[in-house]
1. Identify which of structures I, II gives the largest calculated value of FRET efficiency 1/(1 + (r/R0)^6) of positions 114 and 450 (r between Cβ atoms, R0 = 25 Å, to 0.05).
2. On FRET efficiency 1/(1 + (r/R0)^6) of positions 370 and 466 (r between Cβ atoms, R0 = 30 Å, to 0.05), which of the structures labelled I, II is highest?
3. Comparing I, II, where is mean count of other Cβ atoms within 10 Å over residues 66-73 highest?
4. I have 44 for percent of Cα pairs over 34 Å apart, calculated from one of the structures I, II. Which structure is it?
5. Any idea which of I, II comes out highest on FRET efficiency 1/(1 + (r/R0)^6) of positions 170 and 274 (r between Cβ atoms, R0 = 35 Å, to 0.05)?
6. Kindly point out which one of I, II the value -10500 was derived from, the read-out being helix-only ellipticity at 222 nm (-39500 (n - 2.57) for each DSSP H run of 4 or more, over all residues; to 500).
7. 18.2 is what came out when mean count of other Cβ atoms within 10 Å over residues 266-273 was calculated for one structure; which of I, II is it?
8. FRET efficiency 1/(1 + (r/R0)^6) of positions 194 and 314 (r between Cβ atoms, R0 = 35 Å, to 0.05) was computed and gave 0.35; which structure, I, II, did it come from?
Structure I
Amino acid sequence: MWNKIVLIAFISLLFLSCDQNKNEKVFMYNQNKSIKIEFALDDTQRPFYKVFHENHLIIDTSYLGLERDDEQFYKQMNFVEFSGPTNIEDSYEMFHGKQKNILYQAQQYVVELENENAVPLHMIFNLSDDGLGFRYVFPATSESIHTILDEKTTYNFVDNTKSWLQPMSRAKTGWEHTNPSYEEHYVMEVPVDTPSPIGEGWVYPALFNTNELWVAITETALDENNCGTRLQFSEKDKALKVTFPQKEEVLPNAQLLPNSKGPWKTPWRILSIGNLKTLTESTLGTDLADEAIDMDTAFIKSGLASWSWVLLKDDFTNFETSVKFIDYASDMNWSYCLIDADWDRKIGYERMQELVEYAKSKNVKILVWYNSAGSWNTTPYTPKDKLLTKQSRKEEFDKLNKIGVSGVKIDFFGGDGQSVIAYYHQILRDAAKHKLLVNFHGATLPRGWHRTYPNLMTVEAIKGQEFITFEQENADRQPDHSAMLPFSRNLYDPMDFTPMVLDSIPGITRRTTKGFELALPVLFLSGIQHMAETPEGLYKQPDFVIDYLKDIPTNWDETRFIDGYPGKYAVFARRKGKTWHVVGINGENASKSLDLDLSFMGNKEGVLIQSAAHNFMMNEVNSRQLKNIELGAYDGFVAKFKTL
C-alpha cells in the first residue's frame, strides 16, 4: 500500500513538473525597467515573447524558433534553464558615423531550450535603455554542416500601429538584372499588414509607430555563415515575419540559406524603442555588431570626395576630367577623388599611376571603381571578374598597392544569399590586408560591418542622387525621401547617397532648394561623402558657401536629434571637437516654422546659411538666440557654431 502511495505521488510530481516546464513564463528587464520582455511556451510548446514599454504592450504574442535541415526548433520545445541578468558593458571607438566613443550597457538573459530530441537551442536577450537585441545559438560542437531552412521569428505589433517601410525588389530584375540593391522609395505611415507593392517583403531598417512610441527593427552581426533577411507579413501568423532571400540571390551554384558547423549563432535581431530622439541617437546597430578584426588602421581616414560620374556620366571618365576633379578636391580641402567605371579601358593602369602621383602632389587620394559581378548579372562595365576569387583579388589588390590607389568602390552585387554575404566578408578582409578602403554599391544593407571592418567606409543601398539624375519622378520624390533616411536607412549604417547639387542637373528639374541641398552632407552619414556637384556648379556659389564646404567632418564625436518626423522634416546637430553643425530639411511642399532648442551646446557664436531667392544668404547668429527657423517648401538650412 505504501509503495503504491509513493508511486502515485511520484507520477503526480512528474506530471506537475512537465506541466510547469510546458508553461514556463519568465520576464526580462533593462536597467531602468522601462522595457520588459515576457517569454513563454504556448500549449504546443512553441516559444513566444511579448514586449512592453513602460508597462504598455507594444508587441503582442510573437513566435520564435528555427527549422533546420535535420531538426525543428519551433514547436514541442522544452524549457531547460533561464539565467540572468548579467551586466554587459562594452566600450569601443568608431572611425566614422554619428558618434566616435561609444559605451554599450545592457542586461543579458539566456533562455536554454531543447527540442523533442533533446537537441539544445539557446536564446540570448540583451536589453538596454534604447532597446533590445536577441539571437539564436546552437551551442553544441559538431563537424556536420547543417542548413537553416526557415526562421520563425515574428513581430506582432498591437492594433493601429503605423509603418514606414522600403519594399524589397525582385531579384534579377531592373537594369542589367542587378536587383536587389535596396533602391526603392519608402511606403510611409501605412498599416503593418500592408502588402509590399513588389511582393517580396520589406528591407531593414523598418520603422513603426504605436501609440506615440517608435520602434525600429533591423539585424546586425551578419557573418559569412548566414544570409541577410527581410520582413514579410505572414497571413498565417498575422504578423511581420523574418524571411530568407529569394532563390536567385546567390553566387552561381552556391549556397542561399544559412549553413555552418556547430557551435553556431544567428545575427542579432534588433528593436530600438522610444521616442525619435532615442532611436536616432541609438548605436545599437554597432553595439551588437561583431568587434573589429585585428588589422592596421593607420591608413583609415574619413572625408569628402569629388566625383565626376554622377552628373557627367560615362563619357567623362577620362584622364583630363580626372585631373580637373583632383584639382577640385584639392581646392576644396577634400581628401579623395573617385574615378568611376571603365577607368581601366579609358585611362588604363599605367596612366592611373600618373593620376595617383599627381593627386598625391595635391594631397588627394584616389579611389577606383570595380564591377563585382561574375555571371549573375549582365552589367558591361569594367574592371570586371577581377575580385571573384581570393587569388584574383590578391593579384588585383597588389596592382592597386603598387599604383598607390587608396580604395575601391565595388558595384553590382547579387543579393542577400549566404554565398553573397560571404563574398562581402572575403572582399573586406582581403582589402584590409592590402590597406584599401572599401565602398560597396548596388549592395545590401551593411548591418554593422563598418565596426567589424573599419576599412568599410560607406555603402549605397539607397535610391540616391544618381537616380535623381535618371528620372524626373525620382527628383519629385527627393524631398520626402531624403527626410525619411535619417530615421531608417541611415539610422545605424553609413549611406553613400552621394549628395548635394547646388546648381543644376542635366535634363532634370530639381525640386529642392539650395538650402536643402547644402544640408545633406551633414545630415547624411557616410565615411566617405562623395559630393555630386561639379566644380563649375560649386564655383557659382557665394564664397561663404564654398568656405563652409571646405570643412565638413564625417567622423562625428556626437549627434543630437533636434526635431523631425519621418518623411516630413529632419533637424540634427552633430559635433566635431568644439564645433557644432546644425542642419535641417523640409520634405514637404509647404512652409514650416521649426522651434529649435540648442541649449545643450551652451552659448556659442556662429553663422546661419539659408536659401535666398536664387542664391544663399548668411547671417551671424547666437546658439541661445536661434530658437526658430522658417523654411519654405522643400527648403533647408545649415548653421555652424564654433568655440574660438
Structure II
Amino acid sequence: MNFTDIKQQSRQSWERFARPDAPRVLVGSATCGRAAGALDVLRAFREACAGDPALDDVHIHEVGCLGMCYAEPLVEIRGPGGGRVLYQGVRGDMVPDLVREHLVGGRPVFNHAVCMMEGPPVEDLPLFQELPMIRHQLRVVVRNCGIVDPTNIHHYIARGGYSGFARALGMDSDAVIEEIKASGLRGRGGAGFPTGLKWGFARKSAGKIKYVICNADEGDPGAFMDRSVLEGDPHAVLEGLLIAGYAIGATHGYVYCRAEYPLAIERLQKAIQQMREKRLLGRKILGSPFAFEITIKKGAGAFVCGEETSLMQSIEGKRGMPRSRPPFPAVSGLFGKPTNINNVETLAAVSAIMEKGGQWYAGIGTEKSKGTKTFSLAGKITRTGLIEVPMGISLRTIIEDIGGGVLDGKGFKAVQTGGPSGGCVPAKHLDLPVDYEHLAQVGSIMGSGGMIVIDDESCMVDVAKYFLGFTENESCGKCVPCRMGTQHLLRILTAITEGKGSVEDLESIRKIGETMKKASLCGLGQTAPNPALTTLDSFMDEYLAHIKDRKCPAGVCRALIRFRIDPKLCTGCMACAKACPVGAVSGKKKKPHRIDFDLCIRCGACRQACKFNAVIVE
C-alpha cells in the first residue's frame, strides 16, 4: 500500500471519528487526567452505555491532555444536536446525568460545561480557542494532543501526519537539512543550539553506521512537557525521528524515555507497532531505498542522563556519566558512531516544519528565537497546565492572562524558568519577552520548559536550597566542581535557613557558583548554581534578614520563626486549634486563642487554617 492509499484510508477513519452527528465520548486520560480520576470516569461511561440499545452507537475514546491540567478530568461529548461540548472536573457520579441529558437528550449540561470545541456556539459557552488559557497560545507541537486518539495512527495521518516525512523522501538529505535551517528551529532540550546546523555536522561525519536519538529523559521538578506530548501524540515525535534519521543518513533510532513514564512508553510501543504495519519502519520504507528501525530504551530516572553523553553511556549499558568533549556526538557518539540527539519537543516541531515548510515556522517568534515553545506551568498559579506559546511572548501574558495569575489572589514574587538548572526571575522583569536571549540577560535559561510560579509567601532562600538539594542529589560525582560545589552550596544555604549563616557566606556562594559554571564537566554542574546566584542578585534583602536579623520574612524557615495569635483579630473559631497536630493552640470557643511556644513545632498548620489572618509570624 502506497502513502496515497494510506492517507485515503486514514481520512475515512478520521471522518467516522470526527463526524459531528456521531455520538462520541472523549476522556482525557493522560497522566494528569488519570491522577484526577479519569479512569473512574471512563469506567462509568462504559458501564452507563453498556446494555442500553439507545446507546449502542456511542463510542468512547481515550485521548491525551489538552493542557488544561487544572480542570481535569476533561471530557468532550459529541451528541446528537448538542455539538462538541467540553466538560471539566468530571466525576464518576456525574456521568449518568451527562449520558441522560447530553448523549440521549442532546442537551448540554451547562453547569459542568466549560466550552464548545467547535461552533456553532450554544447559549453562552465560548469556543475552545476563546478560553483565557488558550487564546494566546499557538499549538504546533501539541497540535493533536487531546484531539486525536493517540493509539490510532489513522487519526494522526488524516491530520497531516507523515506527510512531512513523505515530502522528505522526495528530497535529498542536504535539502531536508536546509529546510530545517531555514525554519530557525533551535533545540528545545535546553541548550538552544540550531537544529539544522547540528544535523549538518552529523551528516558530514564519515561512517556507514549512524544513530539518531530522541531524548525523552525529562527530569526537571515540575516539568511534564515531553510526557504530555508522548502520551497525547507519539507519532509526531516518531515522525520527527524518521526525518532526522533520513537527513543524517542513520538507519537506527532510539527513544530514551524514563521508566517512570509507563503510559508514554505504552503509547510509543503501540505507535511503533502501527508504523511497522503501515510500512513506515523497516526496509524500503514507502517504496524508497530508506531503511530505519526504532528501539525504546527505558532510563532509570537519573537526572544527569538528560545530558547527551550520559544518555549514550546509559544506552550502551554503562553508568550514566558525562564525558569530555570533543569528540562531539556528531563525530563519535553512541557505540563510537556519529550520533544526533534531539529532545521530544524538537522532533515534534520537525514533523510540523517538514509538512508546512521552514518559512512558515520562521514566521513565528522573534528574529533569533523562532517558532513556539511549550512550558509546563506549575507552582502557585491558578491555571496549571501545559501551554505552547510563540517565542517573544511576555512573562506577564503567560502568568496573568494564560495562567490566571497567582493562586488565591496572592502577590507574585518570582518565576523559576528552566527547572533546577534555571534561575528565579523577579517581579520587576514580568514584561520580559520569553526567548533565549532575554532570559539569559537576567541570569536564567529557557531550559526544556519548566516554569514554576512563586508567590509572595515563599522564601527565596528556601527555594534556592530546594533546587540545590535536588541537583546535589542528582550529581553523578564524576567531576570535583559539581560533586563538591553542590554539597558546599547546599550546606551554606541550609545554614542560612537555620539562622547559622554569616555575611561572608554570600561571597562564598558567588565564588563557588562561578567556579562551578566555568569548571564543571557537563550542564548539570554548570547550571546548578543558577537558583542560588539569581536569588542572591534579586532577593539580597531576604538573605540578609536570615543572616543579620535571624528572621525569615516569609515565615517559611522553621528555625527562624515563631507563630503568635493576635487577640484583636482572633474570633475564637477554633480552626487553628483543630489544625494543630501537637495541641500547642489553646483557648475557648469565641475567645482569643494562644500558642504555647514550647509545644509548637512551627509547621504552619494554624496559619493556613486561620481565615482571619490572626496567626502572625514573628
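What follows draws every value from the coordinates through simple rules; no lab data is involved. Values in this document were obtained by computation on a predicted structure and should not be read as measured data. Cβ atoms are built from the backbone, for glycine too; each structure is taken alone.
1. Working: I: 0.10; II: 0.45.
When FRET efficiency 1/(1 + (r/R0)^6) of positions 114 and 450 (r between Cβ atoms, R0 = 25 Å, to 0.05) is calculated for I, II, structure II comes out on top.
2. Top value of FRET efficiency 1/(1 + (r/R0)^6) of positions 370 and 466 (r between Cβ atoms, R0 = 30 Å, to 0.05) goes to structure I.
3. II
4. Source structure for this number: I.
5. The maximum falls on structure II.
6. On the way: I: -6000; II: -10500.
Only structure II yields this read-out.
7. Going label by label, the one that fits is II.
8. Value 0.35 for FRET efficiency 1/(1 + (r/R0)^6) of positions 194 and 314 (r between Cβ atoms, R0 = 35 Å, to 0.05) corresponds to I out of I, II.
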